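Only the coordinates and a few stated rules stand behind these numbers; no lab work does. All of these numbers come straight from a predicted model, not from anything done at the bench. Cβ atoms are built from the backbone, for glycine too; each structure is taken alone.
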Structure P
Amino acid sequence: MGSGQMLLTGAALVLLMTVLLSFYRSSDSTQKAIVETKMGITAVALASSIIEDAQGQSFDETTVAAADTALSQLTAPGSLGMETGESYPSKIDDFDDYNNLTTTVVDSMGGTYTVNCKVVYVNPSNPDLTSGTATWHKKLTVYVYSPQMVDTVQAQFIMSYWYFR
């Protein structure tokens, strides 16, 4: 082989290595994006699952067995949360039991998620504002976080209580 052929072979190898390195960098970025997307979808599913479960509960501890007709009958804002003897997930019986709930979920792919919930009474005319007194409307905010995720997923649901005579 002549020196010209050696030079061309060397240049071809450098070009091949540059193309391969670029391909593997691109592949790595794509793989990271796929994993982040899968984790985001799982986080949204976890938040939706908590909200769907909460929708099936009574509005308040006092409405589990009977109807309330006055705001004074509802749980005070500072007392929202699980009552004595209640635990997640089997012993929850009303919407505000999700207040201050924190749980950890490990999925089948090994992802670990932390789920935090907050329940507050909200102002009926502006549900973005927390009410310091009991109202007929409670807002559940679910936060789902994983160390492998860039952002925290947040989902909200407002439950209202309607009493018809």
Structure Q
Amino acid sequence: MWLGNSLNTGLAHTLKHIFMNANNRPVTEVAAGILLDSEGRYLLGQRPEGKPYAGYWEVPGGKIEAGESVFDALKRELQEELGIEIESSEILTILEHDYPHAYVRLHVSVIRHWLGTPQGCEGQQLSWQVLSDERPLVEPLLPAAWPMLEKLKKLLDQN
């Protein structure tokens, strides 16, 4: 099944909203947050029924609303989805992915500290994964999640 293509635009890409891509498709701006705990694990959530790609696993996050910064959207989304509070994040990358239902620009951040215990506030399943594993133990994974995890591994290998 064809699930689309990712394009890593890197950190040099501006955070300015561009509403149409080169193919005249609307661009949906999304904030994604990789929760990384002290044991080197990251959190994935399973998309609930009724959403595109229901049952697929993804990095938590969601659409950036008009007037919101990436961090404010991330803070709101993680509170709504996981019931946690974040006070800081590290920008990891910006990438774009062309899904059949939407063209998304993902502003990906790493979150190392949060208040509360993540829980599936929208009825979604959650799974902590070990970054050193070759692949997540849950599947299927949304295609745009793969380049995020590759960037995270590279970042942590440098440290």
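When Rg/Rh (Cα atoms, Kirkwood Rh) is computed for each of P, Q, the one that comes out at 1.37 is P. Match the computed value -5500 of helix-only ellipticity at 222 nm (-39500 (n - 2.57) for each DSSP H run of 4 or more, over all residues; to 500) to one of the structures P, Q, and report its label. Answer for the origin of the read-out: Q.
Can you say which of P, Q returns 31 when relative contact order in percent (Cα under 8 Å, 6 or more apart) is computed? The read-out comes from structure Q. Looking at mean projected area of the Cα convex hull in nm², for residues 50-113 alone for structures P, Q, the greatest value goes to P. Tell me which of P, Q gives 16.1 when you compute mean count of other Cβ atoms within 10 Å over residues 74-81. Traced to structure P.
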